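Right after this note come the structures.
Laboratory data are not the source of any read-out in this text; all were calculated from the coordinates shown. It should be emphasised that the depicted structure is a prediction, and the values quoted were computed from it without experimental measurement. Cβ atoms are built from the backbone, for glycine too; each structure is taken alone.
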Structure 1
Amino acid sequence: MQDRYTTPTEIQSFLSTNGLNAQKKFGQNFLVDQNIVKFIIEKAKPIIFSEPMEIAEIGIGLGTLTYPILEMGLITHLFEIDHAYIQLAKDSYLKNFINGKLYPGDALENLNQISNIPIFVFGNLPYHLTTEIITTISTDFSDWKGGLFMVQKEFAERLTGEISSLSVFLEAIGKTTLLKHVNKKCFYPAPKIDSSLILLLPHASKDRIFKNKNELAVWSRMLRSFFWGKRKQMQVSLRESPFSQDPIFQAAVSRSMEAAGISPKTRPEELNRKQFLNLGQELLDSLSN
């Protein structure tokens, strides 16, 4: 069996021979531009080999990126939900790499198996799961070293440019960089919109405001409360949001806003990331007193 399917013709032939179709529900648009594959590997290598770690890939598909990842020779954890591509991996390229470990099924249900490993994560992420996957990795992994993800262009631009609940949340955890836009023609079948590559690198432990999952949960709750009504005054969102229906929490947030010099009439979109981080620190201090 052929190890890799890297061109539209090869992919079309494989799908046709096996009676398969690319599954839209799984976000199956296969990368066929080898220059993009090379770019991904070259951007990740300096990070991956800077200290001991393992690697993971979410959604291996036809193995276009998986093969060069495995060639790096590190222990590699591979997540795939589609039975056809699980079998392809078993029957072909995984026979050549003893460093590859396959996790069949929903990645979100299996990621906990690598959550305590020093690890760098790759992924061509389905749009409807992008936020959940990134949030899970950045909050639940105890020794996460970074991630390089293919996401929809619109999502990448919002994450790196706009003030949103997710972009501000990740600001406290690490640095998010938009590396490159990727034309939809680089995939087969071609999606309707372009994609982008983003790199997420966590802050060093000493530089993190929120030191554990409990503190991150407070940070997340505060942001979800305010961005529930992004264009509403913060005092209104705090009062009406389903995430803040707790008098003790509401009082603590109100005290924190006063301490941070933020008017209750301010709207979330009027604040910058640093102001939110200061507010989060004030909230932790308020709740600990």
Structure 2
Amino acid sequence: MAHDVVAALRGALPGLPPSERRIAEHVIASPAAVVDQTITELAASCSTSIASVVRFCRNVGFAGYREFRRALASSVGRDEVSLNRFGVSDSDIDPDDSARDVIAKLAFHEARSIEATAEGLDADALDHIAEAVVAAPRTDVYGVASSGLAAADLQHKLHRIGLTSYYWSDAHFALMSAAVLEPGCIAIGFSHSGLTVEIAEFLTAARRAGATTALITNFRNSPMAENADHVLTTSTSETAYRPANMSSRIAQLAVVDFLFVRIAQRLYRSSTPELQSTYDAVQRHRLDRGRPPSAG
């Protein structure tokens, strides 16, 4: 499991049975308190059995409760260090917080989202997707609502290095496009929850047409993840003033950057002049001059 145990537990929630889900939710709500609990105390707190706690620990990637509690303690300790680094005592945003407090707390959450996502990301899956995009005659990218921002960013980056790619947010256009994909093409969907009906339909249509499918989601055990060829998971946390659409965006954009760089590395000889060409093409629409090209 990733170093950020709490973030990883959030992602595992949909796939846990009810008794183990109660344990995970208790840990997520009070990680520091659980660090000090014995296995008997944790079982009692969750109205479950010691055997259920042991199964829970194994299902989320640990040999037993001792290893789980050790990893949780390390995760909690790292969060405390990060909070100190940002100059705040806790990460929850209060209605009476000052502007400086809000800035510091949001910066903490954004940084932790990127860090936790990087730690838990499947590097092999990342490379499989990168290789599929490089080889594909065409890449379709899907995302709606806030996930559409990351989807559009990926399509923009691919377009800048000369790869044929399309971003679809309109359901009808996306379904029509997915239906005419061919073997060798790849369809990439963004869904924080892994439950977005439209994205599920797009990827299903793409897979039916013979295309490779990939999903970027926060929940590895979601129904959509189980049906995708490749899955990349983000790790995010929510607060009262930082709902899922806010917390997912920064992590998804980080994954887009990770994926884009791995693609560009494989196309170094061709992507470098393509970036320069697209940079030069828009220079007369800029007030500044002479800055080096970038993918952004």
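Things to note:
- If mean count of other Cβ atoms within 10 Å over residues 200-207 is computed and equals 12.4, the structure in 1, 2: 1
- For the structures shown (1, 2), relative contact order in percent (Cα under 8 Å, 6 or more apart) is largest in 2.
- Among 1, 2, structure where distance in nm of label points 7 Å out along Cα→Cβ at positions 232 and 256 as derived comes to 1.1: 2
- Answer label among 1, 2 for the case where distance in nm of label points 7 Å out along Cα→Cβ at positions 112 and 144, calculated from the coordinates, equals 1.7: 1
- If helix-only ellipticity at 222 nm (-39500 (n - 2.57) for each DSSP H run of 4 or more, over all residues; to 500) is computed and equals -18500, the structure in 1, 2: 2
- Origin of the value 37, 24, 16, where semi-axes √(5λ) of the Cα gyration tensor in Å was derived from one of 1, 2: 2
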